[in-house]
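Colleague: Pasting the structures here.
Where a number appears in this text, it was derived from the coordinates with a stated rule and is not lab data. If you're wondering where the values come from, they're calculated on a predicted model, not measured in any experiment. Cβ atoms are built from the backbone, for glycine too; each structure is taken alone.
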Structure P
Amino acid sequence: MLRDRAFPTEDIYFLVSAVPELKKLGIEVDEIQTRKHWFPWRYARPLPAMYEEANILVCRSLPTVWLQWLVRNKHKLGRIVYLIDDNVKAAVHDKTLPDSYRRRMKHVAQFQPAILALTDEVVASSQQLADTLKTQHSKVSVLTPPLLAPLPGFQHFEMPPLSKKPWQIGFYGTRAHVTDLENIAPAMVKLHHQRKDVAFEIMLGQYTPKSLSSLSRCATPAPLPWNAFREYQCQRRIHIGLAPLWPTEFNAGKSYIKFLDIAAMGGVGIYSNRYPYNEIVEHGVDGMLAEDDPNDWRQCMQTLLDNPAQTLAMAKNAAHKAADIGHHQHAFEFWHARTS
């Protein structure tokens, strides 16, 4: 695998979910940090014998020198697969996204056509993203996100929401979803003022909308590096998770990974009532689907808080579904079929 700092994507879809089982079968998997390590042979014309007929996995982007290396050696290599989990072209033009993120995606978009031209197969993280990429490549497959974290118990549901021990409502999206969060912020503010048995955690640090960071029961820890977040996710317990996804071309390509994230923290999710969530969430059974109206989001939160027994049942159902759709076996079988 040629790694280019897309650590969460690389780990989720391949390195952590599939590689351990592949190695048990004696399949050799090498990782090359393309921006960190020095390999003199990447500039040389001869390809090291150990890499002849090797399958290559590229995720998101590559430095120019490695693209040139692939061009020179493609005829000696095995299959080249390109893994992508975002609509990078849409991100470049989406003015609701942070400027820094759009600049990063612009860099990826500049090199994506060259990568696609070299690629034998494109692997997308959702069907809608795959459908978009089919206009640019003849072979596009879908690998939905695996669940990396172990599923927790439900001891945190032993008590109903109380002012002395409020239920925890969490948002763990990246800065790319700040605008989505701002769209439901009025619901969160109103709920905070209406009842004392609820507290929020928004992992955006200084980028948290001011209307939320000013609330007395709203923690705003800074975003964590990927590995630190994985550890945090295994320890933190929430009752309700928020995953707003407003209608944009960029959001249309998103996977249902937040369903897995919320289940991994022991919570019930409230999701925007659109793809991908309305394809996997059964409203009132293993999550809640909310319309693009802050009042509907507040009503969903209110329903979960007012019915703790039903909310616990939904959390358990969500965990069962996450274990099923996120089972590592799916990723293992997907990649194993591509090793021959």
Structure Q
Amino acid sequence: MQSVAGDASATFVIPHLEERLAVALNGQVNLYATNGMNRATGYGRMELGLLQGLVDSGAEVRVVDPYTPPKYDVTIIVGNPLWAKKVKARRKWVFTMSEATQVSQKWVDAINESVERVLVPAPPLVDVYHDSGVTVPVDYVPLGVDWNPPAFVHRDPDPEVFTWLTYSLGDLRKGAELAIMAFKRLYGGDERYRMVIKCRDSARWLTGIMDPQISLVEGEQTDAAYHALLAQCHAMVFPSRGEGFGLPPREAVLSGMPTIATAWLGMWDVAQWGYAVPVRELRPALFDTWDANAEGSLWSEPDTAALERQMQQIVRDYPAALETARAGRDYLLKGFNWRSVAGRIQQLLWEHA
């Protein structure tokens, strides 16, 4: 801040103030989509939703990549903050997340060296980033769930065959094996119950499951095909050990499906939209190749006894569970839409112009 010495009528002048305020008020921002806006991935849908929300709210957005230079003052990098070192932009913000209790030192260094501000989609992640050593400001900005969401499905309150849905990426993080074991303990051998496992990536060990009650849907699907799968199922069980946000269970609720999920990190508010499974303990996170999480960081181990009780409660009073899902859908659409996300980002642009 500068002033004119010795002049009683002097006013304070911030360099480029008018230009920076105009940027904030108009919502001018560059968007660097490190996941290529791939609708099949969580980060890709995050990029697509953020772009839609900003444009719909009247912001001027330039999508940049290694061949398209930034046009505006602030560039929001979605996903991996290591890209911040490569992006030639004056002011860089990162919109990212974490699935464990500590961010890798590689990420921390990249953020502290190259990033002005970090945005995270869950309140607990603010502390995760600060406790990991991030020194720049970290703000909670909720993600939207309404980019091409599934339609609400009116389900039979008394189905002849009850189909459970769970989700996996072929590893242990999503907790599919916990869902399978709970299902078999409760409903093994009972033909009135089925389970479907949706696996987007390499199914690995899942392909070895030979059980007449359990089926596997493998590979990427179109949104229409995935929404049709949701419509065929009656409840979802998602005992994930680590989520930065957790879009699959929220999309299940949008379709009207009662959903069980671990109350941990990105799914901190599951009690507002579904059935919360408490964390029994924290254990070392098992990530093979992902560089986001620090060595020795922890993820959750869900309480499997509580998980089974929630499954039994849904089956025992399915009409009430359907009402819980309907209320959860209203909660998500009201507080987690991309227009609201864009509004929060524009507010931050204004506050920190």
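Colleague: For structures P, Q, calculate distance in nm of label points 7 Å out along Cα→Cβ at positions 209 and 233 and state which one comes out highest.
Modeller: The maximum falls on structure P.
Colleague: For FRET efficiency 1/(1 + (r/R0)^6) of positions 185 and 273 (r between Cβ atoms, R0 = 30 Å, to 0.05), find whichever of P, Q sits highest and give me its label.
Modeller: P
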